[in-house]
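Some structures are shown below for you to check.
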Structure 1
Amino acid sequence: MAIIRKKEMKSMTSDELKKRLDELKLELIKQRGQLAVGGAVKSPGRVKYIRRTIASILTILNERKKKSAGVKNG
């Protein structure tokens, strides 16, 4: 899966972000499974990248949810 920039994430629709989130979660499960079995992972930094991207997507989705509900931050 290609690298997703935050700027690109913000321009995506919520449905697209949810779809990408599901894909990333599945990929993370596969990577963690390889690590648990003891197999060598091609890119160990990929797990960290996937986790951060998932967090970014969730943050953007929550911001949109709050914005649509009319709730302002602090």
Structure 2
Amino acid sequence: MFNKKKKKAYIDTYDNEKYIPLIKASICTGEQVVGFKNIETKEFIEISLIKDIKDLEEFRKKYNVTGEIKKEY
């Protein structure tokens, strides 16, 4: 009847051999969430909502992510 709310996972450090940074975007609403996708299990771990470019830059700085971040719809 009611959908269960997803729990936000927490990652202390970014391991580029285990995870890839990813932006999940909604086609309908345009909402964007940044996080990490496990390379082996394909599980997405949501880190934060992107309201503006500042949120994305904070994510990059906190997890030392450089280069392009792929988008998945």
Problem - Structure from which 31 was derived, relative contact order in percent (Cα under 8 Å, 6 or more apart), options 1, 2 - result: 2
Practice task
Match the computed value -4500 of helix-only ellipticity at 222 nm (-39500 (n - 2.57) for each DSSP H run of 4 or more, over all residues; to 500) to one of the structures 1, 2, and report its label.
Solution key: 2
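Readers should treat all values here as calculations from the given coordinates under stated rules, not as data from a laboratory. Model, not experiment: these values are computed from the prediction.
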